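There are structures below to look over.
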Structure P
Amino acid sequence: MKQFVKNFATSQASEVSSTDAVMQWIEASFDVENISNQAIDELAQLAEVAEDKSKIALIDLFRLLILKDEQAGYVMTRHWELIEICVIGYLSAQNLQDAEARIMQNYHQMSLKFLANVFSTPQGRASMRDPEKARAVIEFCNLSFGSCNPKVAIHAGLVLFNYLLAFETESKKPYFA
């Protein structure tokens, strides 16, 4: 993945404001636990311009990044728009019944894995207390159940399961109305 991110950042440098922090992180360690917020910002910009397999790989990297509490809080507050537009919005506009759209199905599955990991840390869980974010994720999972790919539906179920476990003592009526 290190080589992919390096190659992609190099090839897309003219499409984003900067790739300096990402390149510095790659050259220094490529340790997902020690990435700077500036490098996360640049990765988010790269994810916005990425397509197909590149988009899948970058969302997979974000899936790993949010396993650390501080990074989860940062991604979920600073880059919620990335999730809202490049994940939820993009996938909601796709034909989920197209069995031939393998790349889209893989991106959908990886996006749900990413959303499932949000609940792995206290700051990630805290970000999901926001009613707007919670409603968006729940509606996206409900939509995902309509996918022709059973793995997508399974991962949508995992996201909802994580949500329910994280807030088991709280009422969910406002989100399921």
Structure Q
Amino acid sequence: MAAMAGPLPTEVVRAKRRIVSGLRRRGFDVVDAAGATTGKDYLLKIWSLAISCPIGIAIVHEGMRPDTMANIYYELGWMQAYGRETVVVRVGDVRLPSDLVRTEYIDLDGDFNRRFKAFLRSLAERADYYLVLADQLEKNPLLAIDYLRRTYLLTGDKFLKRRAQQVFKDAGLASRAPDSVERLMAVF
């Protein structure tokens, strides 16, 4: 998530390159709204991208227009609400919204590579933790399925899809209508 209009500051372009390089080294594909064309409503496109991605990285920089900053934080909120991993990369002296001054950021500075690599390494630990949570939620199968989905998005382990279907079936939810929210949760 980043500004798309106008020429971007050199530091922002450099931040994007470093982020893309780090993600690709860890086996993640990189998607952004500017690179995806759906022919549909733009907001729907961004929402679809946000909920289908395991990680959301917001790049904010000094001089960013307030409306652009608001959009980025709105999208970041979507991702957090859907349980996706997020991080904000701060380029320069960014004035932060008051509700987000306690958010942990990765500054584009001399320590950026180390901190970004640490963030990416932590994702494997989080995936393991989500799997433990899924295992412990016998009485809440939909939450267990949500944690299996989160783990799948971070690891790509296709077995987790079958496991979610089994949790769904074992919970007695297989009789739900094909378009029920419960059934839709189990399909990822």
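Where a number appears in this text, it was derived from the coordinates with a stated rule and is not lab data. Being a predicted model, the structure only gives us computed values, none of them experimental. Cβ atoms are built from the backbone, for glycine too; each structure is taken alone.
Points worth noting:
- Highest-scoring entry among P, Q, by percent of Cα pairs over 18 Å apart, for residues 22-117 alone, is Q.
- Read-out helix-only ellipticity at 222 nm (-39500 (n - 2.57) for each DSSP H run of 4 or more, over all residues; to 500), computed value -19000, structure in P, Q: P
- Parent structure of the calculated result -0.46, -0.63, -0.73, -1.26, given that log10 I(q)/I(0) by the Debye sum over Cα atoms at q = 0.11, 0.13, 0.14, 0.19 Å⁻¹ is the read-out and P, Q the choices: P
- For 16 (relative contact order in percent (Cα under 8 Å, 6 or more apart), calculated) the corresponding structure among P, Q: Q
- Parent structure of the calculated result 3.6, given that distance in nm of label points 7 Å out along Cα→Cβ at positions 78 and 102 is the read-out and P, Q the choices: P
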